[in-house]
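Next up, some structures in structure tokens.
All of the numbers you see were taken from the coordinates with simple rules; none came from a lab. Computed from a predicted structure; not experimentally measured. Cβ atoms are built from the backbone, for glycine too; each structure is taken alone.
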Structure P
């Protein structure tokens, strides 16, 4: 029996890399999606050195066709994803009255719409298999709505709502959806160390169904 597959959208050095390590060391194959081929090649080398089976795929979450194509390639090469992680944040500083609406729409594509597209690529197989876990990485801006980060706050609030509604829709099909709401700046060696956050993801995945929540607040 082949190892289960985790697909991580928005591969980077923080939470995504730590989640790849955590799940990879616990017997998962890893499919990574990011915009830059060079970054994916670097992560492939680092994770391979840890004996983790990993492959990168290039896509921009704002370009829904490229994202769909990446998922099609993953499925053709590696089969169905048992776990999906959407870990993307479009960040810009602008108060609401200063926020360009076109910038807001572009950010919304990354913060929310790309997540919906990604989820829609895996749910049919998860329903067929009667199992699956979907993680949408949230943030404290969804709760606290800082004025200077208005676009990000709107996006993370939308993502939080999406996670809750998806969990309500999909839990009867054996699919669990969670958002991990990180209320701080992710940085190694701090309370918000990405390795600690990755432990939360693994804890949700490995918990009994009755203990799995649609949202975990990491304060």
Structure Q
């Protein structure tokens, strides 16, 4: 505040101890809006394999809510298959959830897939140009080989859709069955440094980045 980096409602907040209504005030740090709504929570989860992405399961399977301390008022943003690992955002912010999952906003999701066999640059180009699935064509925003080891290939794909098992089906279409699949990024947020099964709260800056990303 002393450095003039904090602004409230378009003016510098240079009075230490200044009070604001967090439900109404527009608060910015270094020109970036931060979210301070008192009732909203944003939890980043590195989902391990074997958990279903739902608040409860009639078949008694383990759910992602079990991993965040049973806080059933938080809901997953989008879905990950039970056998898919990686980044999952849990929140009670309905508008942000809607925009992050709606195709209109074209939010990129980055996946790292370990597949059987060798994937060529030509196959990656096919994924970018589009492959035909049983529910229509699907294409990756980008696809590239990250590394190869012991008869397997690690492929990074970026998609803006979220159809059921879409990444797996796309890779099967180029004869590259998936052995392991991890989502590593959602828009500007990634899971670097977060162990499988662990959670952390998004920082106000990260929430602001997500909001700006979808025009909020």
Working back from 19 (relative contact order in percent (Cα under 8 Å, 6 or more apart), computed), options P, Q, answer is structure P
The value 0.00 for FRET efficiency 1/(1 + (r/R0)^6) of positions 15 and 151 (r between Cβ atoms, R0 = 30 Å, to 0.05), derived from one of P, Q, belongs to structure Q
Matching -4500 (helix-only ellipticity at 222 nm (-39500 (n - 2.57) for each DSSP H run of 4 or more, over all residues; to 500), computed) against labels P, Q points to structure Q
semi-axes √(5λ) of the Cα gyration tensor in Å, calculated, reads 36, 20, 15; among P, Q the input was structure Q
